[in-house]
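The structures come next, written out as C-alpha cells.
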Structure 1
Amino acid sequence: MIDKSAISNPKTHYGDAKEATKHFIWQRATGALNIAFLIFFAWFVVSLAGAGREGMVEIVRNPVVAVILVLLLVNVAVHMRLGIGDVVEDYLSEGPRNRLAHAANTIFALAIVIVGVGSIAKLVFWG
C-alpha cells in the first residue's frame, strides 16, 4: 500500500522543490558558460600549438588569460559535481553509501579546483 502522506509531502522522498529548481538552474547556467568558455579554450589551444614552454608560460601569464582559465576550471568543476551528483542520486538509494558518494564527489571536485588553480598560479607567478 502506498503511503499517500509521503507522496503529498514534497520534502519526504522526492526532495525539496526549491532545491531542485536551484540545482536545475545551476546545471543549465554552468553548461551555458561551458559553451561560452569553449570559444576561449579553442583559441587557447590553437595559440599554444607549436609553442615551447616559454611561449606557453607567456600566454598563461597574461592576467586576462589566467583569470579566464581559473573561471573555466571552477565552472567545469561545479558542472561536473552537479552532474555526478545527479548520477549518485539516480543509482544509489538514500543512506550512508549515498552520503559517502556525495562527499567523495565534492572532495574530488574541490581537489581538481585546488590543483588546477595552484598550477595556474605557479605558472603565473613563478613561470
Structure 2
Amino acid sequence: MSESKTEKGIGVILRLFGGAAGAGPLPDNFRRITVEHLFGDVWQGPELAIEERSLLTCTVLVALSREAEQRLHFRGARNLGIARDKLEAMITHVAHYAGWPVAVSAFRVLDEVWSAMDQEAQR
C-alpha cells in the first residue's frame, strides 16, 4: 500500500526538522496544504534528492532574505548532513546575484542556527 501525501509530507518534515518543526501558528487549511502539497508532493520525486531540494530551498530563502524561514531550513539542511561550508559557499555565490546585504544577513542567521544546534547537541 502506498503512502498518502500526508504521510509522505510528515515523513519529510520529521526528517528535515525533527521535533523543531514549529512553523508558528498557521490556519488549519494552510497547514494541511503545507504538509500534503508542499512536503507531500513538491518535495517528493526522483528528479532531485532531498539534500538537493534542501540546498535549493536554502538558496531561494537567502536570495529573498527570508530570515525566519532560513532559520528553519538551515536547521533542516544540517539535519540532512549538508555541511556548513557548503551552505557558506552557497551564500557567497548568492551574494553576487542577490546582493551583499542579503548574504551578510544569511551568514548571521546560519551562525545563530549552527550555534543553537551545537548547544542542543551538548545537552
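Just so you know, all these numbers are worked out from the coordinates, no wet-lab data involved. Treat the numbers as computed from the prediction; the structure is a model and nothing was measured. Cβ atoms are built from the backbone, for glycine too; each structure is taken alone.
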Given 14.8, 49 for Rg and Dmax of the Cα atoms in Å, calculated: source structure among 1, 2 = 2
Identify which of structures 1, 2 gives the largest calculated value of distance in nm of label points 7 Å out along Cα→Cβ at positions 86 and 110.
-> 1
From the coordinates of one of 1, 2, helix-only ellipticity at 222 nm (-39500 (n - 2.57) for each DSSP H run of 4 or more, over all residues; to 500) came out at -22000; that one is structure 2
